[in-house]
Each structure stands twice: as C-alpha cells, then as structure tokens.
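*Asks:* Take a look at the structures listed below.
Values in this text are rule-based calculations from the coordinates and carry no lab data. Keep in mind it's a predicted model, so treat the numbers as computed, not measured. Cβ atoms are built from the backbone, for glycine too; each structure is taken alone.
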Structure 1
Amino acid sequence: MKKVAVLIFLLLSSAMGSRAQDVATLLRLARMPLKSIGVEYPNKTGQVINDEADARLTPSELHPVFYGSFDWHSSVHSHWMLVHTLRKAPDIAIRDSIVAALDHSFTAEKLRTEAAYFDRPGGASFERTYGWAWLLKLDEELLRLATDPATAPSLAAQADRWHRDMAPLTEAIVARWKAYLPKMTYADRIGTHSNSAFGMSFALDWAVATGERDFEQQLRQKAMDIYARDKAVPADWEPNPTDFFSPSLMEADLMRRVMPAEAYAEWFGQFFTPAGLAHLCVPPIVSDLNDYHIVHLVGLSFSRAWCMAAIAKSFAADSAVARQLREAAVVHYEQGMQQIFRSNYGGDHWLGTFAAYAYEEMK
C-alpha cells in the first residue's frame with residue numbers, strides 16, 4: 001500500500017509539474033499577441049487601392065478588429081492564441097487583460113465591418129487562403145471555449161457571444177472558400193502563406209467541428225483530387241529561404257485528416273523517400289533573427305514540429321517512423337523556443353502563435 005501511495009504521489013507531482021510548465025509556457029507566449037494586436041504600425045495592409053479615398057484609410061479604419069500585429073492574418077491568429085490561452089489556462093495571470101482585449105475586439109459592429117471588406121472591389125480574394133484558414137481556426141477555438149465544460153459559465157457566455165457575432169465574417173469566408181475550391185485546379189505547394197494544404201487543413205478542422213458536412217466533403221474531395229497520387233516528393237529541395245511551412249509535411253498533415261489509416265500509411269510510404277524524410281528532420285539554419293523574411297525559418301521549425309507530432313499519431317506509437325517524427329518534432333520545437341524571444345517585431349508579431357500551436361500538437 002505504501003508503494004502504491006508513493007507511486008500515486010509521483011504521478012500527481014509529475015502531472016502538476018507538467019501543468020505548471022504548460023501555464024508558464026503559455027504565459028510567456030501569450031504576452032506577445034496581447035501586446036501586438038493593438039500595435040497599428042508598422043503595417044502591411046495588402047489591400048487593393050481603388051481610389052484616392054481608399055488611399056487615405058488607416059489600417060484600423062479598414063479593419064477595426066484585425067488591424068494590429070503588422071498584417072491582417074497575423075492579427076487574426078494572434079486573437080486565436082489569446083482565445084486558446086483562455087481555454088487551456090483559464091486562471092492565467094493575464095486572464096483579465098486577455099478577456100478585456102477580446103471583448104474590445106469582438107463587437108458585432110466591428111465584425112460586420114470586417115465581413116463587408118470582402119464585398120468591396122478587389123476584396124473577394126483578400127487573404128486567400130492563409131488568412132481565411134486562420135479566421136476559421138479562430139472561430140473554431142471560440143466555439144470550443146464556449147462549449148468546453150471546463151470553461152467558467154460567465155466566460156462561456158462571453159465566448160458564445162463572440163462566436164455568434166463572428167458569424168457574418170465566418171459566413172463570408174466559407175462562402176468564398178466554397179466558390180474557390182471548384183476553380184482551384186492546382187495545388188499551391190509553396191512554403192509560405194498561399195500553401196493550399198495548410199489552408200485546407202484548417203478549413204477541414206472547422207468544417208468537422210461545426211458540422212458543415214457539405215463543406216467538409218468538398219474539402220476532402222479536393223484534397224484527394226490534387227494530392228492522392230503524389231509520390232516521391234523532392235523533400236530534399238526544402239526549405240526555400242523564407243519558408244515558414246514545409247510543403248511536403250503540410251501535404252502529409254492534410255492527408256492524414258482525409259485518408260483511412262491503412263491507406264494513409266501506404267500513401268505516406270510512397271510520398272516520402274527515407275532520405276527525404278531524414279532531410280526534413282534536420283532543423284533549418286536561421287542566419288538573421290532580425291530579418292523580417294529570414295525569421296520565417298523560426299516559424300518553419302514550429303510548423304514542422306506540429307506536423308511531425310500530428311503525423312506520428314497516425315502510426316503505431318512504437319513504429320520507426322513515429323519515433324523518428326516525434327524525436328524530430330522535439331528538436332525543431334526546442335530550437336524554435338531558443339530563438340523566438342531573440343527576434344525583433346518581424347518575429348514578435350506572429351511567432352508566438354506558431355509556438356503555441358506546435359506545443360499543443362506535441363502534448
């Protein structure tokens with residue numbers, strides 16, 4: 001009995017230590033988006049200027065919610081991270097500041113203005129598909145916060161209101177996704193924003209979480225149409241100088257969502273050569289943490305980590321490929337964490353999200 005008590009104590013101590021580590025990590029990371037979402041300048045609006053009046057609009061006039069964090073998509077996923085932090089660490093020290101910031105952002109009027117932006121001339125393809133993907137991930141996280149039994153009733157009520165007020169923007173994005181998919185003849189296999197596999201992965205997660213079955217089926221079919229026959233990917237060509245995604249790992253991360261386990265294992269074995277997969281297990285060299293483009297490679301470490309960790313779960317835990325991917329995920333994540341706080345605003349405005357998402361996938 002004494003041995004059992006000691007074992008239980010050790011297990012509880014380990015769990016409590018892990019929980020404390022989770023909260024400490026989230027606290028350090030969440031301070032980054034909490035600050036950046038209110039920073040309007042510098043700013044990369046990415047808009048089509050239709051006339052002189054357009055040229056005079058400030059970022060916050062164009063986007064009353066998602067104007068900070070340097071660009072629209074970074075602001076969107078910075079908000080995702082704050083919502084995610086509330087769900088994972090509801091008693092975190094900066095809880096009240098996070099809730100106040102989100103309540104300031106997520107008003108019905110502001111979100112309707114964000115939705116209307118996509119109806120303006122030149123606005124239909126704005127942030128396709130990277131920003132779209134993060135917006136759906138944000139909406140999914142709001143839904144999770146609102147419906148999680150562990151969420152305090154008062155916070156759940158707020159999250160439910162935020163989620164409902166987000167609906168016009170979410171509906172605008174989903175409508176454009178549905179219209180775009182039939183026209184998306186080819187996959188975009190780049191390692192930056194427009195990567196098709198990344199966008200489709202997050203869109204599929206949202207469709208599953210919200211029960212949007214038609215959209216889910218549309219995404220699954222498109223994924224099979226453009227990726228199912230891929231073989232012997234030249235993974236040793238990666239990365240490009242400014243990548244924050246691995247095109248091959250992103251594709252594999254999408255297909256694990258789409259294919260049955262046995263079919264996926266066969267596809268994976270034909271998609272990656274042993275040498276190619278081994279190449280991806282070596283973290284990228286980041287030569288300048290203060291270069292706004294080169295620092296993308298820190299994000300690559302985190303996105304590789306989350307893909308590897310998630311893909312590994314598709315295989316038997318004791319299989320060689322699962323062990324290889326899990327070990328490489330840890331190496332990539334640890335390198336990213338050694339670099340993330342040494343960057344300037346070029347990394348500060350977005351890397352916290354990538355680190356938090358990787359951390360969650362690796363648990």
Structure 2
Amino acid sequence: MVTVGIDPHKRVCYAAAVDAAGRRIDPVHKTAGAADLPALLDWARRNAGEAAEVLWALEDGRGLARPLADALLLAGQRVVWVPARAMAAHRRLHNRTGAKSDAIDAAAVARAAVAECDLAPHRIDEPIRELRLMADRRADAVQRRTQACNRLRAWIHTWFDHTPADLTRAKGRAALQAALEEAALPARVHAVFTGLLAEVAELSALIAALERDIARAVEPLAPHLLAIPGIGPVSAAVLLGEIGDITRFPTAAKLAAHTGCAPIPVSSSGRDRHRLCRGGNRRLNCVIHIAAVVQKQRHPGAGALVERLEPTKGKRGAYRVLKRHLVDVIYRAMVRDRARWAHAAVEHHLAA
C-alpha cells in the first residue's frame with residue numbers, strides 16, 4: 001500500500017508518497033487542491049502502480065483541507081486525518097537537520113499515517129457539520145457577550161457608583177438602563193454605555209435563537225444522549241460536532257483518551273502510578289465536566305459516588321472518576337443514537 005500525505009494550504013497543497021516501510025517515493029507533487037483532483041489522482045496512481053491501494057492522509061486543518069478531503073472521498077478514495085502533533089513528531093524523527101518545508105511536512109504526514117492505525121477517517125455528514133457550525137457560532141457569541149459585560153462593569157465603576165446585576169438577563173439590563181438615565185453622565189459617555197448595553201442585548205437574542213435552532217436540530221439525532229442528566233441540547237451539539245461518527249472509536253476507553261478523561265500511566269522502577277491527563281480535546285472535556293457537576297447535584301447515584309470517593313481521592317479525584325464513568329455512559333448513548341441516523345445523499349459520513 002502507498003500512503004500519500006498532504007500538507008494543505010489556502011492556495012496550494014503539497015503531496016508526498018511513502019511506501020509501507022515509510023520510504024519516500026519521489027517526487028513531491030504540488031497541487032491546487034480539489035480543483036486539481038484529476039492530476040493529483042494520476043500522480044498517485046503512477047507512484048502506487050495499478051494494483052496498489054492508496055491511503056490519503058491529510059494534516060488535521062479541516063477548514064483548509066475539507067474541500068480536498070470531500071473531493072477525494074467522493075472519488076472513492078480512503079481519507080484519514082493526521083493530528084498536527086503526530087505530524088510534527090514524525091518530522092523531528094526523520095529530519096536530522098531540523099529543516100522544515102511543505103514537502104517535508106507532507107512526507108511527515110504520510111509517515112504518521114503509516115505508523116498510526118487508529119486515525120480518524122474522513123466522512124461526510126451535513127447535519128453534523130451544521131450542528132458544529134451552530135455550536136461554534138453560539139460559543140463565539142457567548143464569548144463576545146461576556147467581553148462586553150466585563151467592559152461595561154469595569155467602565156461603569158470609573159464614572160458612578162453602581163454595581164450592575166446579571167446583564168445576560170433582560171431584567172438586569174433594564175435596571176442598568178434606568179440607572180444610566182438617572183446618573184448625570186456626559187452625553188458621549190452615556191452613548192458608549194447604552195451602545196454596549198444594546199450590544200449585550202443583541203448578542204443575548206442571537207444566543208437564544210441559536211439555542212432554539214440547536215435544540216430542534218439535535219433532538220432527532222441524539223435522543224439517548226439528551227436523556228443523560230447534565231447533557232442538554234448545546235452540550236449534545238458540541239459532543240456530536242467534535243466526535244462526529246462515534247464508530248471511529250472502537251471502545252469507550254479510546255473516547256476517554258480522546259477527551260482527556262483517561263489517566264496517563266507514569267510507571268517506573270516497578271512502581272505503578274497514573275497521573276491526570278491535561279491533553280485531549282478540552283472542549284469535550286469541558287462538556288463532560290459540566291455534566292459531572294450537574295449529576296453530582298441532581299443524580300443520587302453520582303452524588304453518592306463522589307461522596308464515597310472524596311475522603312480518599314479528594315474532591316478533584318472523585319470528579320475525575322465520575323467523568324470517566326460518564327464517558328462510558330455517553331459512548332453507549334451515542335452508539336445507540338448512531339443506529340438511528342438516516343443519511344440521504346451520501347453513504348459516507350464526516351467525523352467532524
């Protein structure tokens with residue numbers, strides 16, 4: 001089998017082919033991406049020969065590489081994603097001088113694909129892509145609203161003595177608006193404050209609309225996931241958008257490692273020890289942590305588990321155990337939901 005590694009960029013992509021032993025097959029091919037797909041496929045066939053299978057490995061920058069990955073998949077090719085860290089590790093391993101170029105990166109992507117056996121395959125699934133876009137848009141709007149609220153609170157204290165209430169709620173914004181009208185502020189200062197307040201109100205309306213759209217989109221895709229205490233529509237959308245097709249993880253343990261909820265072994269000299277994993281997908285880890293906090297408060301079994309483990313493992317250690325258990329529950333729910341998915345246009349699905 002020949003593996004083709006691709007280093008994607010906005011206007012040009014570099015492709016390098018390696019054999020099963022990781023030896024590079026020259027020359028490196030420079031392509032315009034999806035627009036130049038026939039020439040890219042011809043180049044791969046010439047390097048692989050007629051009988052050899054070709055595996056396409058793309059560095060995991062899915063914004064730039066997605067059009068090419070979609071085109072390759074629809075052309076009947078196998079496509080996998082290589083994490084940037086894996087590419088960088090293989091570049092350092094096979095490059096003694098420390099040089100870096102697009103051609104070197106493409107070869108490192110291919111060698112990483114040869115070495116790794118559980119890389120995420122590329123799939124096409126429009127509903128999941130829509131969910132991820134809406135979840136990303138909501139997260140961006142929440143961040144902007146938080147920044148506007150913090151600016152407003154900080155600037156108000158420099159002009160008059162008032163502590164605003166919760167500005168994410170209409171009642172808090174109305175109270176601040178009334179306080180601004182009563183305060184003797186210069187006209188320009190008043191305009192700045194009212195403009196920021198209007199920005200917060202506009203972002204709050206956008207967030208509410210996005211949450212309604214997300215809830216309508218998630219409900220038919222993940223009924224079992226939504227049934228888990230602590231997993232609401234927004235959390236379910238993040239899980240679906242970040243994980244995509246759950247079948248790319250053969251076990252719940254693989255998913256736990258991906259989310260950073262599995263401990264890392266650090267054994268040495270006959271001493272078996274484990275430590276906290278600070279890697280993994282931190283966005284997924286955040287969703288699972290929120291679910292664990294909610295379950296500690298509202299789920300009798302989860303609350304009893306944390307209380308039983310706290311004396312020996314501490315509060316943080318008890319929550320880590322609960323989060324690892326939640327990964328198993330989420331995995332089983334997503335596997336059941338996966339069987340319900342109805343795909344209309346394409347047979348393949350996108351692991352977003």
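*Asks:* Which of 1, 2 yields 10.5 for mean count of other Cβ atoms within 10 Å over residues 94-101, as computed?
*Replies:* Computing mean count of other Cβ atoms within 10 Å over residues 94-101 on every structure in 1, 2 gives 10.5 only for 2.
*Asks:* Which structure, out of 1, 2, was FRET efficiency 1/(1 + (r/R0)^6) of positions 214 and 246 (r between Cβ atoms, R0 = 25 Å, to 0.05) calculated from, if the result is 0.25?
*Replies:* 1
*Asks:* One of 1, 2 was used to compute distance in nm of label points 7 Å out along Cα→Cβ at positions 198 and 262, and the result was 3.5. Which label is that?
*Replies:* 1
*Asks:* Also, quick follow-up: Of structures 1, 2, which gives 3.4 when distance in nm of label points 7 Å out along Cα→Cβ at positions 30 and 190 is computed from the coordinates? Please report the intermediate quantities before stating the final value.
*Replies:* Working: 1: 3.4; 2: 6.3.
Label of the originating structure: 1.
*Asks:* Still on this structure: Taking semi-axes √(5λ) of the Cα gyration tensor in Å from the coordinates of each of 1, 2, which one would give 31, 27, 21?
*Replies:* On the way: 1: 31, 27, 21; 2: 43, 28, 22.
Source structure for this number: 1.
*Asks:* Another question, if that's okay. So semi-axes √(5λ) of the Cα gyration tensor in Å, for residues 150-205 alone, computed for just one structure, reads 17, 12, 10; which one of 1, 2 is that?
*Replies:* Matching structure: 2.
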